[in-house]
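Read-outs: derived from the displayed coordinates by stated rules, not from any lab. The structure displayed is predicted, hence computed values, not measured ones. Cβ atoms are built from the backbone, for glycine too; each structure is taken alone.
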Structure I
Amino acid sequence: MSLLEVERLVEIPEGVDVKLEGRRLTVTGENGSLTRDFSHAPLTLEKKAQLIRIRAEWPRKKEAATVGTVSSHIHNMIKGVTAGFTYKLKIVFSHFPITVKVEGDKIRIENFTGERSPRSANVVSNARVTVKSDDIIVQGIDLEGVSQTAANIEQATKVKNKDPRVFLDGIYVYERREGMGT
């Protein structure tokens, strides 16, 4: 049995401005503005007063799931422009002290397990990266950019060809939260 339609409603809080042009959504709030194109999704987006309606008529299983996915993306955009997102990473080493430097849109990781050549990770989508002693703080309004930057840093220090139970050196995410206060 197939469904007639699948629908989700996203409430727009006060202080957030949402502009919908076709399937291109722009969310503006106190922290900035985010734009996302949902033209790939086979669904209908409508804005009425303080609600965004996401709906698919006669959906197949994937199309019905896409309604929930797009709804979550819009929720995350609204959270981003109101509160923002913060990921905290810890620098862990046992013998060779790791040095981390932010250089524009790259992060240099030097002296990882005593290696002479530095490793690097990309900063994605205007995420702000700060290094405080043995903590790295990644902040921004775009959840995907912040989380991908944290993942890039973590992957840059992945230990290969050694026992991961013994060689625990690396940089690891230890806290994820909504809000950009430290």
Structure II
Amino acid sequence: MGNRLSKIATKTGDKGETGLGDGSRVSKDSPRVQAIGDVDELNSWMGLLRAHLSDTDELQPLLNQIQHDLFDLGGELSVPGFDALSEHLLQDIEDNLEALNETLPPLKDFILPGGNIPASHAHMARTVCRRAERSLVALAETEDVNTLGLRYINRLSDLMFVMARVLARRNNGQEIYWRSRHTKGS
């Protein structure tokens, strides 16, 4: 691929608009730009999570692929009508979700985000993923959106929850269970 970004400071957004991949211009507060930004932020949280895992960690290939998938989703959003995602992505997420979940005890209580730094970053990715999902739903109410992206993001948030549970248990760690102050015996 050739050099696509030869100039970063274009100054074309100084009046509150940005260009989409199809050449059209939209307000920076449009639902489409909001969705693109939320997916971009999610991808950044995935990168931060990866940075807190060793290069040889068994989760690195999965997280690497997710980052590429999210970049593809951002590409779809930046070029209205363009489809970059494919159905097999859903199956990949579901297969990984099932494999990670098999290693965990049944969840009987609510858990609090935390446990250790990687688990905390996975929880942050999960919450940003939920926001990205809400942004995609809002966009889909007014414009055509590939429903595969919506389904992918929904499954990804589940995967990140399970991944946070797995990460919290590493190195003799544990999940933090929620206990209400109003629960008898607390």
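Tabulated results
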| item | result |
| --- | --- |
| Ranking I, II by distance in nm of label points 7 Å out along Cα→Cβ at positions 137 and 161, the structure that comes out highest | I |
| Top of I, II by FRET efficiency 1/(1 + (r/R0)^6) of positions 17 and 49 (r between Cβ atoms, R0 = 30 Å, to 0.05), largest first | I |
| Value 25, calculated as relative contact order in percent (Cα under 8 Å, 6 or more apart), assigned to which of I, II | II |
| Per distance in nm of label points 7 Å out along Cα→Cβ at positions 73 and 129, the highest-valued of structures I, II | I |
| Highest-scoring label, criterion being FRET efficiency 1/(1 + (r/R0)^6) of positions 33 and 113 (r between Cβ atoms, R0 = 35 Å, to 0.05), among I, II | II |
| Structure from which -6500 was derived, helix-only ellipticity at 222 nm (-39500 (n - 2.57) for each DSSP H run of 4 or more, over all residues; to 500), options I, II | I |
